[in-house]
Structure I
């Protein structure tokens with residue numbers, strides 16, 4: 001990365017989450033000063049693993065708290081994401097408005113990690129930054145509304161959309177985290193999608209580095225900048241599960257199917273299952289993010305070889321033994337694609 005001549009400061013909202021934590025680490029690695037907003041900063045500081053971050057007490061739902069925390073920053077990373085999809089309709093829009101108010105008060109740019117919830121089947125198999133956004137789910141409609149408010153607010157914006165996130169110890173509630181049993185050796189891998197249908201994945205260290213590289217190009221960015229992150233595209237989606245088994249030294253184990261019938265039966269009484277079921281269509285059709293705009297802007301997209309990324313993700317989830325050789329070149333079997 002290119003280091004700034006003078007230290008820049010970023011406020012990260014959601015630093016205890018997978019995406020926010022990864023971006024905070026990448027920012028600090030590139031010489032940024034990082035402030036992190038949390039309602040319980042002492043507890044967050046003890047568990048987030050972000051040595052060097054400045055934790056500030058505050059509530060992302062309260063604009064005054066965010067404005068105060070954002071004093072002197074050039075970048076606001078809005079990675080707030082209520083866990084388990086709880087109360088999205090009540091939380092994500094007010095939190096977005098708080099960040100917008102802080103950006104207006106400080107002149108900072110808002111960096112928003114995006115995903116593919118925005119898109120319905122009419123978007124096609126390959127998504128560009130201008131593909132139609134007609135989501136067929138409640139969460140997708142909320143994401144579109146959140147982005148619409150941000151882009152219409154007049155503040156400087158950077159949205160980076162990506163596939164399913166993986167590669168963080170906080171990602172046990174991610175789809176990757178559902179494919180294995182966190183904290184246990186890998187004995188099998190579950191795949192939620194239709195076999196033979198492509199699926200997009202975003203390794204968080206790569207995605208975070210991409211976001212920081214973009215933020216470092218402030219003088220080149222449009223005021224309303226939107227990019228797609230390509231990440232790891234699995235032409236056959238189940239190859240991610242096979243990569244998990246291969247990296248864990250269990251290539252002979254079979255890939256098991258996700259218990260969708262159980263999710264369907266329990267969805268009327270288990271709110272989380274209802275939310276999961278709503279997103280099932282994203283596992284039934286290919287949806288690839290076209291990253292040509294990003295590559296043209298940066299010259300390249302940060303890209304960790306697949307099996308090394310999977311090894312890092314499994315290690316973060318506690319699924320590999322402590323002596324597992326994760327360093328480059330130590331495992332000849334690791335793939336380079």
Structure II
């Protein structure tokens with residue numbers, strides 16, 4: 001019996017060591033998530049209904065209606081000449097009508113609502129004083145995937161029709177972009193965009209290391225909002241690309257240090273490790289792009305593991321990037 005309880009105790013200790021502290025029970029956290037569907041309300045209109053519908057759409061969709069018409073489909077505002085004509089031309093376009101059908105086929109809005117509610121339950125858990133944004137869905141004709149403003153998120157559903165969508169192939173989008181244009185990426189992309197909106201990039205993040213850690217903080221926020229989903233979905237890497245990073249973490253970090261890249265302020269050097277693309281040019285063709293983001297993520301994870309008392313809000317407001325590295329105990 002002594003051996004049994006000793007073994008049981010060791011198992012419990014090992015379990016506790018590997019337990020993800022971000023997996024918190026949010027089932028009782030109240031969240032009033034509003035999702036409004038501009039794509040449905042707009043595309044149901046007939047030509048003779050446009051004039052009378054515009055004031056109601058502006059009232060119902062408030063700031064997002066102007067974001068949609070100005071920034072997403074670029075037809076200007078409702079006070080401009082020929083606005084009604086341009087709006088009807090957009091909603092009656094054959095491509096937009098095809099996208100309407102495809103979105104209905106490919107996007108499970110019931111599942112999407114549940115996933116968004118779960119993510120924002122975590123948001124309310126960590127930030128009870130912050131307001132939950134209103135989510136607006138639309139079809140934009142392949143413009144921005146996610147747009148944000150104060151207390152709102154706009155979501156273009158036609159940007160998530162699946163990596164093999166013939167629409168994306170006809171547009172000539174490269175494979176590295178298409179692989180993340182599917183429904184499972186919607187909620188990670190939404191939470192990432194919301195973090196960037198709530199905690200804008202610091203003016204002090206002027207070298208590669210600071211930008212790596214700043215991106216790492218954003219990715220850790222996504223960790224906290226979506227603790228149950230796989231890292232590959234959070235960062236948009238394939239399993240093969242994620243495996244490459246895990247196998248080569250030490251060599252990538254050593255390369256950046258030995259080649260004096262970490263404190264470089266050269267814009268092109270920073271882009272080489274932070275921007276999207278087919279791969280990271282400094283490493284092999286098997287590497288993903290954005291390896292700097294992944295490394296920054298591991299540094300921040302290490303920092304939070306070393307400092308479990310640190311609140312997520314404190315992390316997100318911490319702009320001492322060198323201090324985060326120094327106190328992280330990061331040893332790839």
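Every number here is computed from the coordinates shown, using simple stated rules; none is lab data. Source: prediction; values computed, not measured. Cβ atoms are built from the backbone, for glycine too; each structure is taken alone.
Comparing distance in nm of label points 7 Å out along Cα→Cβ at positions 29 and 285 across structures I, II, which is largest? Don't skip to the end; give the middle numbers.
Working: I: 3.6; II: 4.4.
Of structures I, II, the maximum of distance in nm of label points 7 Å out along Cα→Cβ at positions 29 and 285 occurs in II.
For which of I, II does helix-only ellipticity at 222 nm (-39500 (n - 2.57) for each DSSP H run of 4 or more, over all residues; to 500), calculated from the coordinates, equal -10500?
I
A value of 0.95 was derived for Rg/Rh (Cα atoms, Kirkwood Rh); which structure in I, II was it taken from? List each step's numbers first, then the result.
On the way: I: 0.95; II: 1.02.
Structure of origin is I.
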